[in-house]
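Participant: For reference, the structures are reproduced in the following blocks.
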Structure P
Amino acid sequence: MKEKIIFITHAAVIAALYMVLTLTAGAFGLANGAVQLRFSEALTILPYFTPAAIPGLFIGCILSNILTGCVLWDIVFGSIATLLGAIGTYYLGRKVNKWLSPVPPILANTLIIPFVLAFAYGAEESIPFLMLTVGAGEVLSCGILGLILLNAIEPIKRAVFDPKP
């Protein structure tokens, strides 16, 4: 029972952090559009440390997309992209190599979000161009910031994520 409470607490804290970081990026005009630099996407490496990050990131993305005024298709498919990336990070990072942890969210967002921008928002840029711009933002957010976060958490991961007191 105690482990379930800790799991839910971790997921809720991660969701809240995702929302705060997305809203912060949104305040600077960085969270939405063809070029997105969501600081919150750095958190997509957290499934490497805990499976609680998977629902936390998914719920945080849903709520962030709602609060930043995204259209329904973005709320749905943007959140699915984050969910797929989080699941991929959990398996790839744990089973293959921790340095590959950012790859699933980079790929998921690069492949899904351009279609959302084109069809839900009517972006005039081509899909390949949107893949380039979204992919670049994801490499910065998930790849660079995510790996910095991974290295910062690695030495203290037991203190942060171990469910045993």
Structure Q
Amino acid sequence: MRAFIAIELPEAFADEVAELARGLEAVCAGRFVLAESHHLTLAFLGEVGEAEARSAMAALDAACADAAPVPLRATGLGTFGRPRDATLWLGIERDPRLIALADRVREELSARGLAYDEKDFLPHVTLARRVRVPRGALGDLAFPLPDEATRVTLFRSILEPDGARYKPLYSARLGEGGRA
């Protein structure tokens, strides 16, 4: 199964991200991510078996055991790829607590011999894929208000013709030292 570890967006922040995406959808052509699929990836694992998934759960518990909730502050929009076939994302501030959590998750995965995509961590929430971003102003966009994330989850990614669907497999809570 394809798997990744991500921060789940707190409800109010998630609602505001969805509202931002709806505003962008009115001016950008592309395949927008379903609101319930918005998340902030800490580590992409790729294909894993059952034993590796259990090890990832243990890594998640260890990484989150003493971690405090992490602040989420929107920093603006960005893209990966070509202007006419891009991935559009909402940037998230590189707060030291967020960076420390991502580093800890990756260290715990490595300590258990689990492979993950080792690209530099760029905190963001993917809003759309295969999008055409028009030149010039995008209109009056309301960005999410700052919030704190308290849940980190191991997700299974199920690829379907209309995009990926994410199934939570296991969660840990930040600031409470335990399983969610």
Structure R
Amino acid sequence: MSKQKLIIIAGSPCVGKTAVTEKLFNTYENSAFFDGDWAWCVNPFSVEDPRLRNGDKTMSFALSTYLNSDFDYVFFSSVVAVDKGIREAILRDITAEKDYSIIGITLTCSEETLRERHKKRGDAGECSFFWLHLKPYEGDHVVHTDNKSVRQVVDELRAIIDSEGDVRRNF
């Protein structure tokens, strides 16, 4: 492999990001996984809360650490990576010493599937479609998870990752 790959997996809560990324990263040798949503685990949660920009810095730091540790594949999943401004701020603050390629993937599903997944997870609150209806980040591969097992989505993402060339995006 010529360059490290940073694989960003974004999408709405309950679309399957964590389940898929956990399984996916285990299928690659010399890989690391950072669930960026843990850097945003606050109550109450609000994207407009300016303190949460510190979560972006935590994500950049963790990703920099993994990339500087010579992992071939660094997997990063997060709800907020759907947002163009937030994603670009996270990527801009990465201090990796080597060149790496970025592969962006947005997972999506129908409102009905999202409702079912929220219910199955035991979420007491109302299911929000805010993140589901955001436009995917430009250039991301969009993968629909409706009626697919985690294994099927992992196989689909592996095909994308393995066929993706070494493309570096500047931020």
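Participant: For which of the structures P, Q, R does the calculation of P(r) over Cα pairs in 10 Å bins from 0, in percent, for residues 61-132 alone return 22, 43, 28, 8?
Facilitator: It was calculated from structure P.
Participant: Then there is this: For helix-only ellipticity at 222 nm (-39500 (n - 2.57) for each DSSP H run of 4 or more, over all residues; to 500), the calculated result is -8500, so let me know which of P, Q, R that is.
Facilitator: This figure was derived from Q.
Every number in this text was worked out from the coordinates using simple rules, so none of it is lab data. All values reported here derive from a predicted model rather than from experimental measurement.
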